[in-house]
Structure I
């Protein structure tokens, strides 16, 4: 692999971030510095940590950043649940982004298992 853009997990995580930005545009204005910001930051942290880990020299460092990406993914999942419970997201959108999260999570787990056999 030449760049992080070649990583399928990064591609999927990036698509998740784009979707999160899209759906949070409709959140109430009073959430601009609250849930909207939190959800966007946690989601964007996923591919950011994948990128940072990719450039690290050792497997241990790479694995550490994949773990951080996975933790940000879990935070994002919670924010999605909260958004649904606050009626900012409907069932269809919630299921779509939750499925995207689950796919990214499986891919992160697979990559981590390759680094740590």
Structure II
């Protein structure tokens, strides 16, 4: 059986540019009989941008899926988001790191002091 990893839970206010996070999103599926089922779908990627203020704050999360870049914009305080988890954190000097889309350079990971 596969071993599951433990990731740190993250408060929505603590999301910053340069974090690699896992977004647990609630999805409602409707079958042919009209019955609704709710499931959780995980989207793991790098936060490129956090914009807005207070309740209208949004984040852009990017991942590479089968060689294609996929970006999603999430309202941070949306009821659709079930949970946010921090996978790792990278050192950035800018608020918007859109240059990561085309750059071949790697971001440096922030070391955690224990």
Quiz item: From which structure (I, II) was distance in nm of label points 7 Å out along Cα→Cβ at positions 63 and 95 calculated, if the value obtained is 3.8?
Solution: I
Exercise. Using the calculated result 0 for helix-only ellipticity at 222 nm (-39500 (n - 2.57) for each DSSP H run of 4 or more, over all residues; to 500), pick out the matching structure from I, II.
Key: II
Exercise. Kindly point out which one of I, II the value 43, 24, 21 was derived from, the read-out being Cα extents along the principal axes in Å.
Key: I
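Give the label, chosen from I, II, of the structure having the highest value of distance in nm of label points 7 Å out along Cα→Cβ at positions 15 and 103. Walk me through the numbers before you get to the answer.
Values: I: 0.3; II: 2.2.
Between I, II, the highest calculated value is found for II.
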Practice problem: Tell me which of I, II gives 16.4 when you compute mean count of other Cβ atoms within 10 Å over residues 55-62. | Solution: II
Exercise. Match the computed value 10.9, 36 of Rg and Dmax of the Cα atoms in Å, for residues 7-46 alone to one of the structures I, II, and report its label.
Key: I
Self-check item: Identity of the structure behind 7.2 (criterion: mean count of other Cβ atoms within 10 Å over residues 31-38, calculated), options I, II
Solution: II
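Each value in this text was obtained by applying a stated rule to the coordinates, not by laboratory testing. Bear in mind that the values here come from a model prediction, so they are computed numbers and not experimental data. Cβ atoms are built from the backbone, for glycine too; each structure is taken alone.
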